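The structures come next, written out as structure tokens.
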Structure P
């Protein structure tokens, strides 16, 4: 199992974990209203760094986003004695957008180089759940013995691009958000970087925070709306709490965005999972929604509060406004328990639950399933049972391929180019499997495959740059300012996996990883440790990059255990 070696939070409330904890403990919020910022016609409330803070964080030669992440990682490393040049350390960057107009993989490489890390960085880009997805990937890689340490940094810098997109979706409030409250009316964007340094299993019997278990489940319902039945989040919670004692939980750190549908869905999932009596702590009333940083920042704060024997209150909450029976912590509560659960949900249908505990002798830790080490055997224990390759070298556009070989899914025309490529490749892959009568879980009844859902893990280098450029066109001209909500959603690369999940009702893990370049060895390691650590029996995976209708490449495979 892996444990937390060091942490940092760099946010408008402070540049260290302790400064941030003390501010939140005192009830301080960084949220304020902004009118006319970035030329946006609508006001919004947000948690943003002020000019003095930006100047103190700025590093020559690096963007604001990169400087923020570098500062957070360096601060976390300063409390360790790690040799950052060691090949036993991996950097995992969690972000939703990174530097607008550039691939997050480029920023990750610059961050790694600035810190002195020598291994290939991995970017986890799973919309709002990225921070927890990155922690689980770190757990899988370390538990399998591929690295000794993982530096997980979640970072986000707000911009006209992001705020206008959420405003187009009617999801932003111009007042401080009120998670789960009857008067809630939207989220607040936030800026921050947060770092957790993980170490693989400790044998000293010291007290640490251990990542006990985690699960990622897709709703397979809609790319931007949560399942009304809360199926994905309920499944994630139940997977994590299987054979665990809920009485050990001090709290549940909820996603709690303050939007109508997400809070409603989250409350139903918690009730369905039988956790209605557990205190809920929603922290976005202090920081807003820090997106790629949220899962890391909120995990760290919940650890620190639990260390202090308290459950942090949900700022902005007054009266319950959701139908699920939940126990919102509206005031600071005392606790003597030393475990908690962290939840996140996001666009693309993703839902994540992660369980942490501070006592290595607690029943949760003893019973938790762990990865088997694969370091001793360098031969990968996975195989590609079926593969589809399509590229523009074949002389056909994506639309031509769709019309000639698929042609029965009108939603195709609403997708961005990257998602179209993923969709076409997945349709051809599944068609080929059917024609050769390869048994596949997709055909099985839902109840039969509930514990054996295929995961979907896609990779590329360019992220969603084509969709980014298309969305920028809708906000670049003040005279013709009309941010497109449909285009904005597809600027999240993990939507590619979400669309495949929706099409085939796949409720397993979905994820999108961005690498500096196509690295077959690293990709295979990620796939193997995922199969090794989860209930998944197979993975639909591949490299997918597209510049236009006539410039693209994709190799998609069904990956199974050997």
Structure Q
């Protein structure tokens, strides 16, 4: 629900703070007072195109900010924010859009910079704006399809169709790929066989290159390593003055001293340990010296090393990459060698996927047609009250029956082209809405549709502009009652010039235009009960108010509160 709206320096609005609550909220005022400016300001939050022309004269920037209390739209909003990497807003979502004359426009979501596209996605589950432009959406057949899916509870089936069509497209791409590959199949097989044979002949082992690299470094420095081994071995053990001999002499002396002094005896085990360590170390040095490769193997290792390095440069990576590439090429070669069987499998897979998607689409189209009958019956009852008693609605379904046309037409949305047809007068055949419906008729149709879809619609807030186009008298009163009913448990904002509609408001704001010197400003104030009577009277009788118009206004307000 939209709980607060702030607007600053937007066209004629200097500064506006608008607290809002659930139920029906009406905005009224003289023609030209700026009622639709509020609608335009909200449009910025819905991602409408921004223009610096809307920044108030004399100001460098303008902004519109809305605070939402999350209700029905909480789950999708949290999902969208999670995808965008933004924190969970808990119960409140703050959206702001700022326009600058000399700097880029900016969008904020809970004070975090964001994009217009994210703004549009976040607002969609929360608010629906229904103005003249939105009424024109009724002229688009895809909107008709969405209406029926919502009414008939067909969204899960449509999602199922979406998945089935995606699988069919994947199977078709695989089939097309096999058919394309057939043209160069023999050449590709020869190429793959050559590369597979080349890698297999290398008989490469994981980790071999690094081990071979280490061996080469030894072989290239063999004499230096042997000299180091001889020097180390001599110093430790082989020479008469070796470390082992020196420790032996020291140990013998210490053992003699041990018989004379207990402190010397305590040192003997430590020196014995040193002698053992020296012996072990000398043995390990001799073993290392014995393991040094012969220089005779250098040429063989150099050749192997270069062959591996050349293979890595050619195929990329290391041993693991090369072996993975070998598996891929073997798999591709097996597929090409078994091309006939692979093609048959792919054709069968594509046909099965197409049949599944087609059957799902036909089922969806059948259920849409059945939903349309129920939907039109409920809408017809409402249109009787809206002074459209002779209206007939019907569904035009163009279903391709030829297999090739079915393949071309089948999509994630269905198979048949569907469109709602409309006739307002007896004897006139139903025709597409865009060819015969007036603006007032479209407004009333939109209201009737939304009323019927009340339970299925997840949106908490509706904003109506020009819903009263072409209306008056008793029909306007019916529209007011319908808007009030639509606002039961939701929030409806309505810009209107009809007192019959305004009298049903739970919250009534008056929009007025004021001239102060050379500045013109639109202001919006919340009306008290007494001020509402005056505003309803003005809407009934114009600028010159009489006791009769005031009494009429009181009666309208009283009757509006009567169930």
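Derivation of every value follows stated rules applied to the coordinates shown; laboratory data play no part. All of these numbers come straight from a predicted model, not from anything done at the bench. Cβ atoms are built from the backbone, for glycine too; each structure is taken alone.
Okay, here's what the table says:
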| read-out | value |
| --- | --- |
| Value 23, calculated as relative contact order in percent (Cα under 8 Å, 6 or more apart), assigned to which of P, Q | Q |
| Structure with the greatest value (metric Cα Rg over 2.2 N^0.38 Å, for residues 5-276 alone, set P, Q) | Q |
| Structures P, Q, by distance in nm of label points 7 Å out along Cα→Cβ at positions 37 and 549: label with the highest value | P |
| Structure (P, Q) behind the derived value -9500 of helix-only ellipticity at 222 nm (-39500 (n - 2.57) for each DSSP H run of 4 or more, over all residues; to 500) | P |
| Ranking P, Q by Rg/Rh (Cα atoms, Kirkwood Rh), the structure that comes out highest | Q |
